[in-house]
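Visitor: Heads up, there are several structures right after this.
Only the coordinates and a few stated rules stand behind these numbers; no lab work does. Predicted model only: the values in this text are computed from it and were never measured. Cβ atoms are built from the backbone, for glycine too; each structure is taken alone.
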Structure P
Amino acid sequence: MVLPEYVQKELARTELTRQLFVSDIGVFPHARNHYRERPEGADAHIFIYCIEGRGIVEKAGEDPLELSPGIMAVIPAGVPHRYWASEEDPWSIYWFHVKGEHVGELCVHYGLGHDAVRMPRTFVSEFIARLDQTLAILTDRPYSIPSHIYVSQTLRWLISGLGRELLHTHQDRKREHHLENAIRYMEEHIASSIRLPELAAYTGISKQHLIYLFNKETGFAPIDYFLRMKMQHAANMLDLTGLTVKEIAASIGMEDPYYFSRMFKKLMGHAPTDYRRIPKG
């Protein structure tokens, strides 16, 4: 569906659509020999989402982007570009062109328009369902302003929803990175003591955020988690070595074997010597 120019002009004047409206939208299955080139760029932001096969998107001054299933590229308005389907495995794509000053703002805010992005799995079905609905509405009522108002709000929500999902995905990766770094540091210092400011400085986040992260992801505060790591390490040594309780306590940085025994029993449910006698496996 490509809207006539006069309809686009009316949408650009209408208060509820002028800041974001769809000018072109479609589905292109098994797009063999598909090739488009716009040396001057387009007058709209172009969204291409690959559901099957492969293709390439090239934007002026940037490295080519390879699109495969689940990958989307955004070509900002005015950027010279070309794109094409793979000869061996031509892509199947959803595509839509969006105009209005809010489109660029949304893309900047959510980091769309440079690298290709992988559609979050939690958002794929919603994304495709909304696009199918939008295409059906515009095909059925291409000249209805109320329909275009609905489509405008749908695409605004769709772009914002995708951006939000991508931000959350990025934040999840950052959380995992910080947590992995902190736990690795604990493992490397299992034979010594660690203070919270020291651990926060190593991971590069604040003490408060580190506490929040550990409580959220493990259910324990950082130092409490570290103590449990020590006890698990001690349990392994009780099972796998002939070291005395005093030697094992010293190996995890606890010079007082009585304090170690009390903590071990509290967290593991048995005194060290009793734990050692329990059949394992």
Structure Q
Amino acid sequence: MKKIRSSNCIYAFSSLMKPVETIEPGEIVVFETVDALGGQIKDENDTAYLDFSKVNPATGPVFIKEAYSGKVLKVKILDIEIFDKGVIVAEEGFGVLPDVVKGFKAKIVEIKNNMVCFDNLRLPIDPMIGVIGVAPEEGEFPTGTAHRHGGNMDTKQVKSGNIIYLPIFQDGALFALGDVHALMSDGEVCVSACEVGSKVTVKIEVVDRKIDWPIVETSKGYFILVSLPDINEAFREATKQAVNFLSERLEISFDKVYMLASLVVDIQVSQLVDPNKTVRAFIPKTIFH
């Protein structure tokens, strides 16, 4: 089992990334990550000295043999081990309510007995991966931005026990992950979740199929993840992708499947605060049984 240290990190996904490790399909890999603030905030007053060039690091990238352009990377998330302290931040001009906070504020929380200790509240942890992706087809995407390659999708279903499928655009895929959260609600409205360092264990395989956008598979169904600058465009694209998904598998006309989608497909929000907003279309597995 190979381990990728958090000192090997990127701040943008691009085709020019240099891999830090090469693995075979089917290998299990452990990624060590630092929190989304780059481990810089150890005291709530450290916001004054934050270096924004070190924000949102993703550990990697890893080159996967036989991961050729046009195929799909299958990543089974086996375990997410989080550290015992988290940080939550809010900044003026950011988030769904950009005028609420003045300046830049941070809150450090203890994580104890599988709980996030927020003042007098004890909130059960639900660890998930905020940034996970591969090299894009062209150009460069900061790790804080999501698109077809994955990236900062901040989707709480990207967690232990689930599988994420990523379209491969460059040979070797060049896979990286980071921005792990101890707990996050849909929307991530203040622009931060409970940001933590972690050790993430995954099994990486290659699948000979084609997808347009990342897909998360859980025991209950499939989530198609679409990230675009305009939230309404993201809703439309996610709906279109869901209808296509159903049409291909049920082998019925697009018109009928479009009507069926109103009965079985849930359109949901993952995050509203990054440069590209992420929505997801949920398709239950029961429809195929």
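Visitor: If FRET efficiency 1/(1 + (r/R0)^6) of positions 126 and 238 (r between Cβ atoms, R0 = 35 Å, to 0.05) computes to 0.10, which of P, Q did it come from?
Guide: Values: P: 0.10; Q: 0.95.
The value was obtained from structure P.
Visitor: Match the computed value 23 of relative contact order in percent (Cα under 8 Å, 6 or more apart) to one of the structures P, Q, and report its label.
Guide: On the way: P: 15; Q: 23.
Computing relative contact order in percent (Cα under 8 Å, 6 or more apart) on every structure in P, Q gives 23 only for Q.
Visitor: On Cα Rg over 2.2 N^0.38 Å, which of the structures labelled P, Q is highest? Spell out each step's value before the answer.
Guide: Details: P: 1.52; Q: 0.98.
When Cα Rg over 2.2 N^0.38 Å is calculated for P, Q, structure P comes out on top.
Visitor: Starting from the value 3.3: which structure in P, Q was distance in nm of label points 7 Å out along Cα→Cβ at positions 62 and 150 calculated from? Present the calculation step by step, with values, prior to reporting the outcome.
Guide: Working: P: 3.3; Q: 0.9.
The read-out comes from structure P.
Visitor: Continuing with this model, one more query. Given a value of 2.5 for distance in nm of label points 7 Å out along Cα→Cβ at positions 158 and 230, calculated from one of P, Q, which structure does it belong to?
Guide: Q
Visitor: I've got another one for you. Looking at structures P, Q, which one was helix-only ellipticity at 222 nm (-39500 (n - 2.57) for each DSSP H run of 4 or more, over all residues; to 500) calculated from, given that it came out as -17000?
Guide: For helix-only ellipticity at 222 nm (-39500 (n - 2.57) for each DSSP H run of 4 or more, over all residues; to 500), the value -17000 is produced by structure P.
Visitor: 6.6 is what came out when distance in nm of label points 7 Å out along Cα→Cβ at positions 54 and 246 was calculated for one structure; which of P, Q is it?
Guide: Numbers: P: 6.6; Q: 4.9.
Computing distance in nm of label points 7 Å out along Cα→Cβ at positions 54 and 246 on every structure in P, Q gives 6.6 only for P.
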